[in-house]
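The next part holds the structures, each set out as C-alpha cells.
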Structure I
Amino acid sequence: MLTELLHRGVSFSVEMVDALGYAGVVLLMFLESSFVPFPSELVMPQAGYLASQGRMNAAIAVAMGVFGSWLGALLNYYLALRLGRAFFLKYGRYLLCPPPTFAKVEAFFQRHGEIGTFTGRLVPVVRQYISLPAGLARMNMARFLFFTGLGSGIWVTILTAIGYVAGRNQELIRQYTREWTIWLMVFCAVLLVAYTRMRRRRGEAALRDSA
C-alpha cells in the first residue's frame, strides 16, 4: 500500500511538473509548505532532472520552489493568526495537523524562537507546520519571510541538485535525500546549541550590567 501510494505520488508530481513547468513547481511546493503533507522530495528532484535535460533552468526552478514555499508558509501563518491556538488544538486533525503534531511544532518554536523558523524548514514533519506557531506569536513578517526563505532555499537547492544528479532513479533520490537529511539534522542541532548558548551568555551579561 505504501509503495503504491509513493508510486502514485511520484507519477503525479512528474506529470504536474512536466505539464506545468515552473507553475507546477510553485503549486506543488505551495501544497508541501501548507498543511497538505505533499513531500517536496517528489517535486524538486523532478525539476532538477528537467534542468539536467535542458528543459528547465535550475536557478529559476529553485526560485520558484522557494516562492511556492513562501506562499504555503504564509497561508499557515495567517490561518494561525486568524483562527488561534484553541482552533488547532480542537480541529487541527481536520487540517492534517493533529494536536500531538501541533504541540510538538509549537514547543520547537517556543524553545528556539525565530531561528526555529529557519531550522524548522530543514527538519522533516516540522517544516510543514513551523509557520503555525510563528503566526500565533505574530512573528515580524520581514523576519518570518527571511528565515522561511533561507531554510526553504537550502532544502530546495539540495533536492534540485539531487534530481540533477540522480535523474528519475527514485531509489537513488531516496538514498541521497536520507543522507542529506541526516547532515541537516546535525547542522540544525549544532546551530541551535550554539544559538542557545549565545543567548544565555547575552542574558547573563545583561544581568551583570544591570546589577
Structure II
Amino acid sequence: MNDDIIIIDNFIPKILQNQIENTALGEENIDYYFRRDPSYLPNDERAIELRKNDGSIVDKKEWILLHNLYSNNIESAFYKDFQSIFRLIQKNLYNSANLLRARLVLLPPMVHTEHKYGLPHFDDSPDNIKAAVYYVSDSDGDTILFEEKYSPGYSDHSKKTILQKVSPKKGRIVIFDANRFHANSWPTKKERVIVNWNFSI
C-alpha cells in the first residue's frame, strides 16, 4: 500500500518558488558540507549488504552536499528563506506538525550514475514521523520510494523493491512516512536541489 505517499505540484505560490530557487542557486554564500552515504556510518554492515545485493546502487563516489536549515532546535541564517514551505505543510496538511529537521541538499551532476540511485535508507522509525522532499528547481534525478518500511527488529537489508519514482519538478513536494525506505538519484545534466523536511504529526 502507498496510501502514505502524497505528491502535490505547485505546493507554494510561484513567487515563493522563484525566491527559494534564487536563494538556493543564487549568489548567496550558503555553506554546504560534504557527506558520503549520509544515512550510514563508514563500514556499516547494512550499507555493505545493500551494495552487494543491488547492482542499481551507485558504488563509486557519491557526492552529497548538505546545509542544515534546522537541526537540534537551531535555525541556520537561511532557514527563514525556506520556512514558508513548512508553514504551508502545517496550514494545508498537518495542523499539528512539529518540525524536527530541515536540510538543503545539493547533488551535482554525475553522468556515470545514470539509471542508478543512492543507498536506500529511512529517515526515522516512529509511526508518527513524516518525511517531505520539496524540489527547488527542475532537474533529473528521481526520488526512489520503496515498498519496504523499517520497523523495530527489522533486519532485511537485501535488495529493496521499487514502488514509485518521483521526478524533480520545481514547486513539487512529496510527503511519505519517514520509516519508508527511499533513495535519491543523481542528476546528469544540472544540479539537483531539494529541501528535506522531517516532522512529527
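No lab work stands behind these numbers, since they all come straight from the coordinates. Note that the structure is predicted; figures quoted are calculated from it, not measured. Cβ atoms are built from the backbone, for glycine too; each structure is taken alone.
Of the structures I, II, report the one carrying the highest value of distance in nm of label points 7 Å out along Cα→Cβ at positions 54 and 190.
Looking at the calculated values, the largest one is I.
Determine which structure produced the value 3.8 for distance in nm of label points 7 Å out along Cα→Cβ at positions 22 and 150, calculated from the coordinates; the candidates are I, II.
The value was obtained from structure II.
Upon calculation of relative contact order in percent (Cα under 8 Å, 6 or more apart) from the atomic coordinates, which of the structures I, II produces 31?
Answer by label: II.
Given a value of 118 for volume of the Cα convex hull per residue in Å³, calculated from one of I, II, which structure does it belong to?
Working through the options, I get structure II.
One of I, II was used to compute helix-only ellipticity at 222 nm (-39500 (n - 2.57) for each DSSP H run of 4 or more, over all residues; to 500), and the result was -4500. Which label is that?
II
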